[in-house]
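These are the structures, in structure tokens.
What follows is calculated from the coordinates using simple rules that are stated; it is not laboratory data. Keep in mind the model is a prediction, meaning the values are calculated, not measured. Cβ atoms are built from the backbone, for glycine too; each structure is taken alone.
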Structure 1
Amino acid sequence: MVVVVQQKKRKSSPWAFLRAPAPSKKNEHPIPILGYILIALVVIQWLHATSLAVKLQCVIGAALFSCTEYTFYTMTIEHPDGSVTVSPFAGRPGHTTIHQYIMNVFYIPILIHGYHALIGSTALRILLFPLNIWLLEIIQGYTLIYLIGYNAAWSYKGYDAFFHGTIKLWYIHHWIMMGALIELVALPYALPLTHTVANYFV
């Protein structure tokens, strides 16, 4: 007599997506029709809802972040387990993407001006800036996954990577430092320059 033991299938947790790995380039697909509509709506909204000064801030800010990302790669080493260590001048080859740049151009009004409208305290904005960045990464990451099947701009891995590799908790101190730079340097000194330049064209 043969006894067949059936193993119960584990029910997938509704929170499984939190630790789901990032989709790879194998998942790449053409942009869906609704994706083109989404892109058009974002571009139209950005063109009509932002001033020339804010547009300059978006273009320049996205370029500065691309330079920062490229430099960060050259100064760090990513290990197989996803952990990252700082190794000045002995890190990885520099890396950034056009996807990252374009997404940042359209998101900077939310990252800076929307964030300011929501939180009035400078100190609080600096301390909570990682949440601001993680929201950016989740929105941008899942937008890219929807549009082309995977996140072509970045992909985190490791025990502290969540939401299909779109955020990494280890970077919290880097995001706080970025928040401090934006609040204490960029906003009081760089942003007024964009308004000055924009006034010449108005």
Structure 2
Amino acid sequence: MKRFYCGCVKEQCLKLDGNKFDIVVADPPWWNKYIRRLKNANEKLSYSMMYNEDIAAIPVQNLISGNCLIAVWCTNAPSNVAAVKNIIFPKWGVEYVGTWYWMKVTVDLQPLCSFGSGCKKQPYERIILGKVGDINDIPDDQVVVSVPSALHSQKPPLLDILTPFVKTENPQTLELFARYLLPNTTSVGYEPLKWQHESLYEEVT
């Protein structure tokens, strides 16, 4: 079953109270200076950014099953990485278990850009993993490799690679800040149908 709730993530999660999910994936709109500059130039190019404390205030802890795997997409900013581990996960009642990396490559399997240092753009993003209860052992520093979508900020679906680590058969998944629908997933956010638009698909005859 797949369903979606369109609106403020915090408010929609309150409506879901009583539901329990075995996998939770979140792609928060982290506060970002680059996006802020785009917003100043053109309002349509931006989205509503959130402070770390506001993300932590989303009542995820009420929606987590007794044995749940949580994955949070995170920028490489040290402040955001620390916030997931030290603010957001503790508020949600989640134990940090490891970090994976999404390596973005070209069709020739080369890094999308050079590896930088400091605040320079990197060819990878982080997936910070946490758990509640009992799940299968998760390897740390796993690398997920794919060619990124041409659509801004679209992440690859994680359901198939996360499912083997939960012990529930046919796990129910919650995706926060969703932009497209996935099987057996409850999608929540302002744009859960954004990348379902027919203009993004070609008709096959």
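For which of 1, 2 does distance in nm of label points 7 Å out along Cα→Cβ at positions 52 and 180, calculated from the coordinates, equal 3.1?
Considering all the candidates, the number was obtained from 2.
Work out which structure the value -15500 belongs to, where helix-only ellipticity at 222 nm (-39500 (n - 2.57) for each DSSP H run of 4 or more, over all residues; to 500) was derived from one of 1, 2.
1
Assign the value 1.22, calculated as Cα Rg over 2.2 N^0.38 Å, to the correct structure from 1, 2.
1
If distance in nm of label points 7 Å out along Cα→Cβ at positions 84 and 156 is computed to be 0.8, which of 1, 2 is the source?
Answer for the origin of the read-out: 1.
With mean count of other Cβ atoms within 10 Å over residues 108-115 computed per structure, which member of 1, 2 shows the largest figure?
Max of mean count of other Cβ atoms within 10 Å over residues 108-115: 1.
Could you tell me which structure in 1, 2 was used to calculate FRET efficiency 1/(1 + (r/R0)^6) of positions 92 and 148 (r between Cβ atoms, R0 = 25 Å, to 0.05) as 0.60?
1
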